[in-house]
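Structures for review follow.
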Structure 1
Amino acid sequence: MTKSHRVCLLAVMTALTTPASLFAAESLAPPPAAIVAGKPVPVTSHADQQVLLQSSKATLAVNKQLVHEYWRTVVLGGQAARAAEYLAPTFVEHDPLLPSGVAALQRYLGEQVKAGAVPAAIPGLVTLIAEADSVVLVQVAQYPEPDNAAAFYTSARFDMFRIDDGRIAEHWDSSLFRAGQTVPDYGADSAQPVNGTEGLAQHALLTNDDPQLFANKRLAFDLWRQIPEGGREELAALYVDELYIQHNPNAATGRDGFIEYMARRPESPIESWLETPLVAMIAEGDLVVQVLQTTRVQNGVTYQVPWFDMFRIDKHRVIEHWDTAAKGELPAATPGGPLGL
């Protein structure tokens, strides 16, 4: 396909509705909002949360239900006293803005969240996916426009949970530090560092008994090795669909937008593993969530925090992407820039 053909094809995407060919009805992701060539697509929520609670494996459906009920009851409903119903006695927190341990988290939530009615659904829920003992909850995040605090743009918020014996044993999230924010000192109840896997040991995180889920995880892993980390944006056609839908607010929709964004990263040797430690790779249906260990500095203190990317796979190509980027966050390996796709 010539460049002129690509331009014509992407021009079709300026319609006020999403082309049906870009979305599978059985997807665990919601249909995307209206697509405009050259711009990121707003993040939207799923219309049927009960569908997201289902799974072909009964254990995964139970884990999803646990997380969904915990979020509605404790986090949104402010029922802090009920946290122990959902959290393991040895609960570990990885968000440095939150305390670790059941009692400490209960105290925090009791102070921060007003108790009220438990909502039947989670507002702005994008998707809920599960694999093995992990559940990932994705929500619409809204941030004020840098040049107009009265206007907002969207990104995504991610929360990941490890389930053990019917309780939430561990939690990671994508909370961003705000300028000038002070991280609380919780003493012995402080959150635990985020630790990822390095080198060839990362390959174990790609395994799955379902060959399609394994292939989807491998596709996302190889894309990241070769393009964001290797700086080889010329390989995009091997991994990215022509009509790629981009939700990162700093990049444009379409494969050409992906290539332009990736071209800012310097070329480096391609390894058989990710240079950035890999925390998790979770896949269900047509979605893959990749979690990386990254470093942030807040008021002179260095923290290890997770970075989340979610990919929708269609016909062996990535056709849609979400991450937690705010406006102004630059690509990985760009001078001064953290991660972002």
Structure 2
Amino acid sequence: MKATIESLYRREALSREDARQTLLRIGRGEINPAQIAAFISIFNMRPITMDELQGFRDAMLELAVPLDLEGRETIDVVGTGGDGKNTFNISTLSCVVIAGAGYQVSKHGSYGVSSAVGSSDVLIALGYEFTNDGDKLRRQLDEAGICFLHAPLFHPAMKEVVPIRRELKMKTFFNWLGPLLNPAKPKFSVMGTYGSEISRLYDYVMQEETGREYAIVHSRDGYDEVSLTGGGTQVRSREGQQLLYPQHFGLPQLMPAGLHGGETKDEGAKIFLDILDNNCSVAQKAVVCANSALAIRLMGPDKSLEECAAEARESIESSKAREVLNKLLR
């Protein structure tokens, strides 16, 4: 490991296989915490390469607990985090709203690291019990339209790095990897990125995934989701690139303050429930509808974004999304 770190300090890049082997060693507990911290930090000093990203992903999926959804076609909406915006749990809420609109969702997520409250933190506060039992998750998917894949249960290798990431309190390449590691390998994925360069790398990675449709999202003012806050949102997919603005969704432009999340799990849970109970601000509902709309259109490309946003709004206002959560928590 010492030789690998010295090589990286000389700004040499890892091959895909070297990246894979290094992360396999970390995941198997063969590397000490100081070396892991040094290794992680290097990639905040220079961009990650395509070979490195693919090699790290190869290792994580090799070590992961698999989940077979037995032919069910699902979608995931997930972001890298690390954008420093401390928004509420927009992607997780969007997943519940999408399920309320009648689509099946296999949501992959974890605890907050660079933000105050992650998707798993909120679900814990709501009383959801995590599992990697395939039968139970498939049953939740059939009954509630959604199942939640808590990353630590599916990626046991992460136990070697989670304490280090929490101590570092900054984005790392594990933020970049997260959206690419859903063990269910859903047919449809909306993946938010905090930077345009990582968005470009994701595009190359997903182009190699046959049979999977994707939309890679980066708001040009730095959010890892459709923010509606100005500057437009860049979206990459198999069809190419497009720049989306609030008017494409039939929604208003928002101020960043309207997207601020809670500082604790309980505050995050309250925001979560307020939105599902339609007891929320215009900004909160609008941004959830926008992100839900992008996912719904990915599954039904003949619809306009405005039509898809209307489906999401109806899911909230009819309490269908709230009922999804109720079923999930039973």
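Laboratory data are not the source of any read-out in this text; all were calculated from the coordinates shown. Note that the structure is a prediction, hence the values are computed from the model and not measured. Cβ atoms are built from the backbone, for glycine too; each structure is taken alone.
Just a few scattered comments:
- Origin of the derived value -5500 (helix-only ellipticity at 222 nm (-39500 (n - 2.57) for each DSSP H run of 4 or more, over all residues; to 500); candidates 1, 2): 1
- For the set 1, 2, ranking by relative contact order in percent (Cα under 8 Å, 6 or more apart) places 2 highest.
- Highest-scoring label, criterion being mean count of other Cβ atoms within 10 Å over residues 104-111, among 1, 2: 2
- Entry that produces 14.1 once mean count of other Cβ atoms within 10 Å over residues 40-47 is calculated, selected from 1, 2: 2
- Source structure (of 1, 2) for mean count of other Cβ atoms within 10 Å over residues 304-311, computed value 23.9: 1
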